[in-house]
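Structures for review follow.
A short reminder: the numbers here are calculations on the coordinates, not readings from a lab. Bear in mind that the values here come from a model prediction, so they are computed numbers and not experimental data. Cβ atoms are built from the backbone, for glycine too; each structure is taken alone.
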Structure I
């Protein structure tokens, strides 16, 4: 998949796609519904299938100090988009200039003259342009005037409400990883580089790989059954993870600590993908390291049992 930044000066072989337009954070089941509709339109028109998104995310642009909210890393997002058949990804720099564009200017300058698209697909609740003045009716009319085909995906439901990034973030906040996985279409996954810690885990028999969460949405602090991939491999190593501020030993520094079951080796400086499954318990303080060690042993057994239920013994 080609990743193209900006909407001007594109090579001719990168123009003429049908694009799915959205933010695609999480590439959740609603996003996949939009991409599938775009793939159908691309097939009808004999055009490549593309996707377009804004960077930075408009939510971060307008509220730079807002709490962390990302559902997925850029690398994982791009990998999933490619697996869905997207052959070119247009990353549109979001700035105050773009934020102030009228709907007509956005269609003319970005979609038609810039990207040169053959068609566009969005969700039917899509709004665009300054003050979110444009809706799908406006988009359809403005695109038709320039020979650009349009299609709009009905909101993709799952249960009592539409699939949305907001709904998924709430599930993660609540520690409901099963709901998050159903809405995402894959387990919620955090990626990060292993940092050097205080190595306290080694002294109690449970060495951990420590990662910072950066701009990932924060789940309920506590202990989770996880599967881990190392340096790009498919997550397959069973593990138990703690997210929180470690009230027994620190109480201030937020970390994701991952202990791999039945595995040994040096993980410093390596990249981990951590897939979250069962929420085993919430974070709490223990009366010293011996009590903590005993609880971690219990947590490890609980994680092993939870993961065994998914696909055989862990």
Structure II
């Protein structure tokens, strides 16, 4: 089946140039193809669009009415193409962004005003949840994911490391003692994060592929890092959380880092992920570049913690 949009273009060019051959030259196709497109269009409509003789070609009344409508369609199509092309160059339009809840509230939302100042043509639709969303099915342009990325067809850009810390309140450690080895964690109340890739009862320790999973248990599990933070500050137990959640409590002394014989995992990171596209839209590129700049050369939540070497094992 011949392309209908090309058929509209063919008709418009025939009417504009006054001949099949001139229309063919303008479109860069053969006169035979011009004739085929016109014949297919007339067959589909069930009417003649042009009177043709060996010496002249004239548009019919039906052709004139159809041409008016066809040129509206072509105009809308050209406008749509221009708009999409512009979106590839100038950041603008609606950016649907999905981010894990705590990270979004703490690290993304406070930066949106600056992004809006830099890119006033972009409107951000921020979705906050810890569920692994389907970007294509749910219509997200971009997502921030934290941890070790699972195999997928998504394009990913690493934005920052995600440093992990084992810590507890001074009151808890005074009452129960400070563990010195990963094995001693079994003797303590370890508060579990249920959405961790290893599960609430297993903490991954060690560097790279040499890491091991340590079994822990406790009287609280939660699917939210801030809930675990509050419980730990209150002295309920030990937590294993990223520095973007616990850094302020460590700086204030509300929590104390615990150093064991194994370092905390160093394979986690903050990534921006988006659907495969040979040329992602300007709004997506702009937001990724904005975050990469904001989080470099060291994530802002880790700044000022350099003197506490025990934070990273």
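Given that distance in nm of label points 7 Å out along Cα→Cβ at positions 132 and 172, derived from a single structure, equals 2.8, which label among I, II identifies that structure? This figure was derived from II. Looking across I, II, the calculation of distance in nm of label points 7 Å out along Cα→Cβ at positions 28 and 268 that yields 3.9 traces back to I. Largest in distance in nm of label points 7 Å out along Cα→Cβ at positions 52 and 140 among the labelled structures I, II is structure II.
Work out FRET efficiency 1/(1 + (r/R0)^6) of positions 92 and 212 (r between Cβ atoms, R0 = 41 Å, to 0.05) for each of structures I, II, then name the structure with the largest result.
On the way: I: 0.90; II: 0.25.
Comparing I, II, the top value of FRET efficiency 1/(1 + (r/R0)^6) of positions 92 and 212 (r between Cβ atoms, R0 = 41 Å, to 0.05) belongs to I.
Using relative contact order in percent (Cα under 8 Å, 6 or more apart), single out the structure from I, II with the greatest value.
Numbers: I: 17; II: 20.
Result for relative contact order in percent (Cα under 8 Å, 6 or more apart) over I, II: largest is II.
With semi-axes √(5λ) of the Cα gyration tensor in Å, for residues 76-147 alone coming out at 22, 15, 13, pick the structure among I, II it was computed from. Display every interim value, and only then the final one.
Working: I: 22, 15, 13; II: 26, 17, 8.
Source structure for this number: I.
A value of -8500 was computed for helix-only ellipticity at 222 nm (-39500 (n - 2.57) for each DSSP H run of 4 or more, over all residues; to 500); which of I, II is the source structure? Label of the originating structure: I.
Match the computed value 13.6 of mean count of other Cβ atoms within 10 Å over residues 44-51 to one of the structures I, II, and report its label. All intermediate terms of the calculation are to be shown ahead of the outcome.
Details: I: 19.9; II: 13.6.
So the calculation was done on II.
Can you tell which of I, II yields 12, 29, 22, 20, 14, 3 when P(r) over Cα pairs in 10 Å bins from 0, in percent, for residues 116-187 alone is derived from it? Structure of origin is II.
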